[in-house]
Structure I
Amino acid sequence: MGFSLKADESAGPGIKRVVHEQLDDALTELRDAGDTELQRDKAVHSARKRMKRVRAVVRLIRGAIPAETFEFENASFRDAGGALGEARDAAVLVQTLESLKVEIPDPAYRAARKLLVARRRVVKKRILESTSGLEGVAQAAQDANARIAPWHIEGEGWDVFKPGLKRVYRDGREAMQAANIGDLSGHGAEMFHQWRKRVKDLWHQCEVLEKVWPAAMSVLADEFHALADHLGNEHDLAVLKTLLQADAEARGEPIEGAAEVIAIIDHHRLDLQTAAKNLGARLFAEKPGQFAKRLGAYWDAWWQGAKTVGEPPQEPTTVTEAGGSANGAHDAAPSMSS
């Protein structure tokens, strides 16, 4: 049925359906992962994405569920996805280095790749080759699925989503302002990483709400996705830099050509930070209240339209006034070159 609400369902049941479907699919993928490394890699990647989607949904309805429910579910899905994160990140770092291969002198590239491949092998052996590793996350997904039906989602229509969406957008806007182009330190990496988290939430939340106006919301989701990719690439490069520095400290000396690799990493990070801030300036141009009101007006028009074509809404709506720009399209920024 897709990761979005439908015109013939009210907010609460629709959200529960969306979450159930994501967890069902994650459970199937993890328990039918297969025996090969490639099959397990794919299962880990897909299940982890589904956990992040569910977490974004939980944040979207934060204002409509009890605080203790939000805190428990947010932590549960964070831990379930995090259990797979180390294995996925170890594989991504190898891919990140490979994307820079043409720019790195061969001896330095081979030394860095040897380090990353060895680390990936250790991590995968501990997590992916352990039945309890994938099964533990699968069990967490199964347990979570059983908790969804009793969720008490208070309110109707746009009231279910407005507080959560407004909060995530506000947090993303503030995180963008705290992330400074040219800050290549550990602190700078963390600021851009925090911004990325909220951007990914908004990307998935726009997917959930896509049916309210597909032509506008799909573009908005795509632009948040593009921004998340810029920030994700920046984060991967920052982690690679940190790993090379930590290895040098642990060994007492850096691997061959480490300084050259780090210089290339920093060059690309600066490009990505610039691209992210340029795109972010457009996506976060509105104030949080304006953004939430604009999307709420889309919701209101959607439900009114459903009524006129013979699909009466299951609940009343509350948004009566639009604010901000109605144009959801934004210019795309270039991705990191290899």
Structure II
Amino acid sequence: MPPADSPAAAGPAGTGGPAGVAGPAGGGHGSGGMRAVLAALAANLGIAATKLAAALITGSASMLAESVHSIADSGNQVLLLVGRRRSRRAETEEHQFGYGMERYFYAFIVAVVLFTVGALFSIYEGWHRITHPAEVVSPLVALAVLGVAIILESASLRTALAQSKEARGERGLSQFIRRAKAPELPTVLLEDLAALAGLAVALAGVTLSAITHQPVWDGLGSLVIGCLLGLVAVILAIKMKSLLIGEAASEDVEHAIVAALEGGPELERVIHLRTVHLGPEALLVAAKIAIRGGATGAAIATGIDAAERRVRAAVPIAKMIYLEPDLYRAAGADATDPAIRAVLRDPGE
């Protein structure tokens, strides 16, 4: 019986097809999101400059909070691009599974920046404006800038939604964000949705301040923007923490792996299966497979090689595959073991 990490049991990393496609249900994997990140970066740089100029002219707390929000978002898009670039470094002796998870780390930093620079500053500025009220000067300037910002943010969100639709298929947006394995699109979607909601709040705050001559509305707008950014930061941090800890492949992808393993005459069945994403474009697969009684060592090795080829054809992001041959014992199967449930689960349920 060859060990799981022997040449017969595990193929070399990086073979078996192009990265970035997850087989039959690969939504949320791969290289999607680059266009959305660049569109968001371009929009946020222009929006940040106009908002900051308007904030200095009008003295509006909501406008200042929104300008800081856009500056933070611009920095966040740069962080996503940096993480994407660094994740493509080759494996080393110290990091033998590569650097794919750096994309998750930099997306987690995005959540931290969004909370500290965006949310906390906006809350502080709103509270300061409520306790030290100051009249909004030239509100028409602020309203005009907010209108332009809404148009630009809408264009950025449209790009992100178009790319997410390609990846999520029939799934809803919230389910796509929860299940996605690539961090860029969920991050841009959350940021763009928060930005549009924040712009609407800032618009309301400036308008009410101008109509009622009560600057407290402007301060309240900044407080609401801060709370909104904090909520988005927490949602993003929870998702990235889950990916950093290590998420398994989606149910559809695991089902495709099991079907590929059992799709040849060499194996009797898959006993249990464990998967973990080493990045959006790299999946580690470890399975215990039942061999047929009486098979020789050479036949087992040949069968494992054939099974690996089928898995890589079905799920090209399966970069590292470790298969351990064994004899199936039905009495020893624990139905509560997640690795066994992964084999028995019906993806249609």
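Taken together, the values in this text are just the output of simple stated rules run on the coordinates, not laboratory data. Everything quoted here is computed from the prediction, not taken from an experiment. Cβ atoms are built from the backbone, for glycine too; each structure is taken alone.
Here distance in nm of label points 7 Å out along Cα→Cβ at positions 66 and 98 has been calculated and equals 4.8, so which of I, II was it run on? This value belongs to structure I.
I, II: which one has distance in nm of label points 7 Å out along Cα→Cβ at positions 122 and 162, as calculated, at 5.3? Working through the options, I get structure I.
One of I, II was used to calculate Cα extents along the principal axes in Å, giving 88, 37, 33; which?
Working: I: 68, 43, 33; II: 88, 37, 33.
It traces back to II.
Which structure, out of I, II, was helix-only ellipticity at 222 nm (-39500 (n - 2.57) for each DSSP H run of 4 or more, over all residues; to 500) derived from, given a value of -20000? The read-out comes from structure II. From which structure (I, II) was relative contact order in percent (Cα under 8 Å, 6 or more apart) calculated, if the value obtained is 28? Only one of I, II returns 28 for relative contact order in percent (Cα under 8 Å, 6 or more apart), namely II. Across the set I, II, distance in nm of label points 7 Å out along Cα→Cβ at positions 234 and 258 reaches its highest value in structure II.
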